[in-house]
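Participant: What follows are several structures.
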Structure I
Amino acid sequence: METIVKTLLSLPRAQKRIITVLIDAVFILTSFWAAMFIRLDSLSSVYNADNWLLVSLVIPVSVFIFVKLGLYRAVLRYVGINALGAVVGGITASCFTLIGLSFFLSIPIPRTVPIIFVSFSILLVGGSRIIVRALVSKVSASKRRPVIIYGAGSAGRQLATALRHGPEYRVVAFVDDDRTKQGSQIEGHLVLAVEDLKSIIQHERVEKILLALPSTSRARRNRILQKLEVYSVKVQTIPGMADVVAGAVNVDQVKDVDVEDLLGRDPVSPKKALLHADIKEKVVMVTGAGGSIGSELCRQIVRNGPTKLVLFELSEFALYSIEKELSQYVEERSLPISVIPIMGSVQKQNRLETVMSAFGVQTVYHAAAYKHVPLVEHNVVEGVRNNIFGTLYTAQAAIKTKVETFVLVSTDKAVRPTNVMGTTKRMSELVLQALADTQSDTRFCMVRFGNVLGSSGSVVPLFRKQIRKGGPVTLTHQDITRYFMTIPEAAQLVIQAGAMGMGGDVFVLDMGDPVKIKDLAMKMIHLSGFTVKDEKEPEGDIEIKCTGLRPGEKLYEELLIGDNVEGTTHERIMTAHESKLDWRELEVILNSLDKACHNFEHERIRDILLKAPTGFAPTDEICDLVWLERQLASTKKAEELKLTH
């Protein structure tokens, strides 16, 4: 039977229509003679030529009516209520045709024959289509993978309908926490409780659960994911209904679970007044505009109505990408915003001054920085130049051109730093704190936060890639812990915090609870449908390997220095009262640091950073690659001299 169905389905559409018409003709013929036989209880009517004339006229008229009603346009495997409605309508019209032809041609038939004819015709013509649909579904279902839909709401029903017509998945059941829905049937599938998952997964060999909860809060999604984590099934989710309605995606376009859902924290709605304060109808400049945070800052800024947005970026490709994206956004919405792409380095103050003066910049978001801890450890001089002096030159340019607001994007690694990157960011904070006390034209503030999900260098895309390859998943230490936040939320909070500053403020974003990276890796492995391979599960799928802490890397990140912390009017933004230096004291340190960088004196650079009030406590020796190579060359030369003597 399966072979026959496959053969019929493989035929050209025109041939399938011809076969369907012929079968319907046979069904109408059969229905007519069956009605006559049942009514007369005799085969004598078969030998009546008038009856053959009557039925030979009814058949083509009936087929013609079916064609007009669109019955043959309906694809049999997707036949639904509309097609069955056409069958009933067509058979009814066929019945009246039979009665009319019998009357006008004076061919007598018993009065009950048309009623019996209608019953048989609907049963054969309509029933055959339902049987074909069932057979096709059965054949195609054998190839499709069994899935469970979590969520028996409207999104779940739409998903089940879409999947039934698709080639990939076969829905075996719904799961829902709502007890009033449990035990009922939706789209022909039973709605189960979470407690029933284990048995249905084992019985149907389910390998995937689809979350149909597009409007549910992250906190609830996190609780659901914790329940599902114990099963060795892949968990995926459907897009938000807003995207589906907008036509951006289809309801059956499933995707991996967002890591934001694993964190289980819902973002707080931004305060429009704070978002608009330094942006609306102003000229705004973002340094490092092509980076992870810089580009998201630009997206958020454009949504808040500046007159001009100056994109200041060193990387040509990064600048091209963000300028193209923003220009398209502005053009599609006919926004009165000028997007200005400017190439340049924050280490060139004259360039910065010229740009700020030319465009009349009023607000600067300074996101340009080298942030990858190991890379800065290996390139100390450039890290110091870009992070400390780049901030100094940008801030001095802002003062000279009378920029109103200057917001520094800082990092949690600036707190009790154990690496050069964190130390340079704390030094850049000290620079702004000192400059804030020397003048009143430009309002300086800085905003600290931890890791952002999806940024360049984030562990999340790395873990996904490693899981797809079958492992191992690598992390530097089994106890390493980090704070996480989404890029859009971080950018919105940076803008809002900047609007709250009075001058020299250090703001700290509430990052929620710290996340143990190993736990995050295990969740991602489990929700991808795999088991963790370890001592307890030697037959597991994916191993987690610890590679050792990288140069300058900390086990734990901190967001505050001391305990002198106060809340603000925003529940996710706090302010920290930090120790600071007078500009004259800081200037001496900066001059010494500038000279040491110019002469590539790495020992001197480290000594200056250790003595500066940053709390720098390095965990490694000097790791700069140039310095190490020179040390190696010097050692070899000394050994060669010894040999010659």
Structure II
Amino acid sequence: MKDLASLLKALDPDAGLAQRHVWLIKLFEWIRGDETSVPAAVARVQAFIDAVEIQPELRARLQAWWQTLIQTVDITTLLADFGFAPRTAFVSELAERLRRKWLPGTPETVDASELFPLVAPTRFDAQWMGALEEPQIARLSQLLSASPEMDTLHWHYSLMDALAYCTAQIRATGFAPELRLRMNRATPHARAFHALPADIDGLRNAFFKPERDEAQLQAAIAQYRERLDACRQAVNSIYTHLEENGISVGMVFRLRQLRERMLRVRELLDSLVSPKPAMAAVKLLGRRVITAQEGKSISALISANSTLLSAKVAERSAETGETYITRTRGEYREMLGKAMGGGAVTALTTLLKFMIVAVGLSAFWGGFWSGLMYAASFILIQLLHFTLATKQPAMTAPAMAAKLKDLGSADAASTIEAFVDEVTHLVRSQVAAVFGNVFMVVPAVLLVNTLVLLLLGRPMISPTEAEHVLGTLTLLGPTLMWAGFTGGILFAASMIAGWTENWFVLHRLDSAMRHNPRITAVLGSERAARWSSFMRDNISGFASNIALGFMLGLIPAFTGFFGVELQARHVTLSTGQLAAAGASLGLEAFKHPTIWWCVAAIPLIGALNLGVSFYLAFRLALQAHNVSNVDRARIRAAIWARWRSHPRSFFMPE
């Protein structure tokens, strides 16, 4: 209580703006205490009330301080705008949250939205505010106000102004062309935003009418609520458009802000018509504390606004991934053939990689040209309709997760059984692809090495370089860690592919290529149509291959700049390099244990490449389809049961 006495003595209604607000901050610090007990905080509030009630002079000073506070500080910003981005853009809100994290606030302000986070900076404030009982709040309200009726009227005017500001923001956002043009104009709610100003004016007139007509007021409130609901349904039609035509984080952010504005309006409206204004005010301030805490999180902002985009990226990947899953013997043999073709092309990639290394470029330029070469090689594999095994998992995982959309239905058991069937198809498809790549890349590299030997009189790489290759591929080194890291790179490439395809569809670039007059004037209508279809079908693969190629080439160079040795270990490329090293050293190499450690590493590299990329993509797809942890456990149990009963189905088609 000694601190309370000091606080009450320091109360000065004639102090400067900052000093008055600092006193309020210290009062809340005293109420919070050590933030371990809500009843203790409530007891301190009671002690404050008791101390002021028995001192008329102190009560007069407190009331004077309170009147100065409500007259100088604009509370409408706290009621209407607190928790919303100053500009309806995702990047602006991200920058604003970073600013609030890094830069301190000042109590020398008349903006309640800036002062409030300094006064109530912790979630504990919401807890003790929510624990206050109605008699305590009533006594506190009487202590603060010399004229409760005038303060209540001031509170109602502030709420009504906040409602008007929120309504104006909702209307402006609804009129924004990027949203307006995506609304379904056939719905009866398409023009709901136009009448919002008239509704809020009607509500204001009915509420502040000298002789209030309750029937008229309730009619105005009902009209306003119905209009908001119509606006909400108009906004919901935008999501249908986004599902069909692509999604952007910025668009999702604006829609989320608009929906939260509508919820804020309902909250303010409930407070306005509450028969207990003081109780409503305390509850409203408690919710603002929670809003402030939620507004601090960078990860929550990114997660909340990227959910729809993640779902759409997963869906785009699922469309591509279906082509990599084999279900019949014919498809299985076709996959083997495509994988062998990919292995043959990878042999040329191996030769080009060693040629770039032999030039002796700097780390960056060596990584850049290696990345460019990898990207060109992967695109060639794509255009020849061959398969690179490790490209499959991140694409097939979303296709697998899409099979679980009906998991919540009554026939969930059959859904899980069908999903396990798909798992067996997927595993043997990937085994076939890896086997085809590895089976073909070895003889292809040996053939290339023979041609180089005939033309140049020396093998593809020197014995010294071969020993270096064996030293980097051995199982006794960090090979497995790098293989797992490469799985993460493969997942990232697939996400870039899904995002790029979504961006391509969102901006209707296929239609632009087909119909833009400048393009058709150069290419002709028929060729422009062919190019449009070609890019629509292949944009995802191009993006994935280019991203993967440059990440494989440049990530080691960039991490090496910071003194971190982080290499990529791709199973097909590693097998090709091992074959080149063996060809250079000859049969004598097989007498040394190092090469056998490298051979033993190859299947583990493949397993980690496939497993890590599939796991990351599958988790993302499960989140996109809202598959619960309980359902995930059922799925794992079903897969293990199939493995115990029919292990052969995971490797060979029936």
Structure III
Amino acid sequence: MKLQFPFVQLPIRFDAAALAAEVATVDEAEWIAHPQGFHGNSALPLIALNGDPDNEGLEGPMRPTPLLERLPYLRQTLAALGTVLGRTRLMRLSGHAEVSPHVDQAYYWVERLRVHVPIATRPTVVFHCGDAAVHMAAGECWIFDTWRMHKVVNGAEDSRIHLVVDTVGGDGFWEMVARGRPHDVRAGSWNAPLLSPDAAARPALACESFNLPGVMSPWEARTHIAFLLAEAEPHPNLPQVQQASMHFLHRWQALWAQYGDSAAARELYEPVLAEYRGAIRRYAQDISLRNSLNLAAPLETIVVRAGLSNGVASMRPVTRARPQAERVGTDAEFRRPVFIVSAPRSGSTLLFETLARAGNVFTIGDESHRLIEGIDALNPVLTGFASNRLDAAAATPAVSATLRARFRAELVDRDGGPPYGLPLRLLEKTPKNALRIAFLARMFPEAEFVFLHRDVRETLASMIEAWQSGRFRTYPQLPGWPGPPWSLLLVPGWRDLAGRPLPEIVAAQWDATLRCMLDDLAELPPARVHVARYAALLANPAGEVARLCAELDFVWDRPLDAGLPLSRYTLSPPQADKWRKHEAAIQFVLPGLAETIARTDAALTDFEKQASF
């Protein structure tokens, strides 16, 4: 929930020693890995879906778990909040671990406050929210703005344990909030009375039973959309999002007036949501919010995904996460992330948009220019426009931690929903990543790469048209470049191309990209490299997608049409020999590419042989 202040301390305190003594009676085996798998984090469910500690679901009746019956003072603590209780856990953060920066953006947290009661802590445990930071002392009671980017850093050797409550509030609770103290206001005469343990007390707890609408009312949808649009930074696409939102709300209102929340009308509501989702993905992907999120993600999770519930998700058990030490692999957060790499204009968007429909895949929904180049050390504008090349040395611990957190914060599944449970299967495609393979392989120790190859003549022709179209200008004011405006990725040695004809510029761009790719891929174990050929993908979409999904362990559970739809960046539909429009220019530059073409063909053959073993 968005608050006026980053942190507010509530006027109540609890006996931290008594709480810690109760927690100490819990067997270590009852702690589970954090539901989002943050390294060094573990949790102890106290109130969960249907009272099942193994179910981390958020849709349905929340009830006390059997464990809470053994912890009487914790029960008194929850009752003293005077609120309707949602999911509630003890959250443990091991020494020198952290909860990475993130925003709670799913529907469940839109109207819920998050309450923290520290039980075991040290002064070096610091909670960051937006530009503010506080140490929550043991026994205090705090709420904070979950809509701002936030993180927790445990600078101590000992584990930090907090009681964490998600709640929609209640009469007694809101009265306490009204008397709360913002973090930057001195306490003065402000007082937080202590609630002492009472061995005879067994208070009743009010728990939520309804937390997801069968069909979201148009009034609720309008409220969420208005809030998100008000949070958006100025952008040329914002009017299109506003217009699409108004169109969606008008249609939704008309259906609601006729059918209300009747489940029988699902087939009428679904296409309206689908149309709105399409508009969001067309227009909202590049619009940033004040909290650094992408506008498209919360619009999908808060409005589209929650707009129509089938009642199935609340009954689906969520498997208990295994302890961190039992995980297979070297990366507990990103299991075998997949990066599609290729020369520009080789069909990577088409392949990405197809594979993103797999059932166990998460993406950020678009290309990652903003996430990567938003880090100063990786921004070519701030590093002298050397190129888009990033080697392994650029993946410093600080850069890697920041960029991994940025990806994690924006990942959604194929329906726009947020991920739960770790590790995640990330799929990513950004053309500049062809020059960043070594960097990505260092940052993601299990990273795998799909080398997508397209006939060099077709690729060069498409690159020429991309430059001529003006739609792919990446650095239109490139210092020291006489023109035309620089398009596509910025390759090493670009300054040597000044004044040369466009076909020669494009040929050098292709050549530098392929050489970087081949050098970096050659350093990886063969099992981490997969080959996709553009021609085979067009000729046999179902067969090629099935083969790739089998190699990548992607779950493909949807029918694939005989032909693939055009990608969002297609300039003109594919046609045989379309490249011949630029045949003379291409034939002129091909001899200079002969060595790289031969090297590419040999590498592709080797990679394909390795995959067949």
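Participant: Which structure, out of I, II, III, was distance in nm of label points 7 Å out along Cα→Cβ at positions 130 and 578 derived from, given a value of 7.3? Let's see the in-between values first.
Facilitator: On the way: I: 7.3; II: 5.8; III: 4.8.
Computing distance in nm of label points 7 Å out along Cα→Cβ at positions 130 and 578 on every structure in I, II, III gives 7.3 only for I.
Participant: In addition: Please compute distance in nm of label points 7 Å out along Cα→Cβ at positions 18 and 426 for structures I, II, III and give me the label with the greatest value. Before the final figure, lay out the partial values.
Facilitator: Numbers: I: 8.5; II: 6.0; III: 4.5.
Once distance in nm of label points 7 Å out along Cα→Cβ at positions 18 and 426 is tallied for I, II, III, the winner is I.
Participant: Work out which structure the value -9500 belongs to, where helix-only ellipticity at 222 nm (-39500 (n - 2.57) for each DSSP H run of 4 or more, over all residues; to 500) was derived from one of I, II, III.
Facilitator: On the way: I: -15000; II: -26000; III: -9500.
Structure of origin is III.
Participant: Thinking of I, II, III, which structure, once Rg and Dmax of the Cα atoms in Å is computed, gives back 33.3, 107? All intermediate terms of the calculation are to be shown ahead of the outcome.
Facilitator: Working: I: 36.2, 134; II: 33.3, 107; III: 26.8, 91.
Going label by label, the one that fits is II.
Here, each number is a calculation from the coordinates, and none is a lab measurement. Note that the structure is predicted; figures quoted are calculated from it, not measured. Cβ atoms are built from the backbone, for glycine too; each structure is taken alone.
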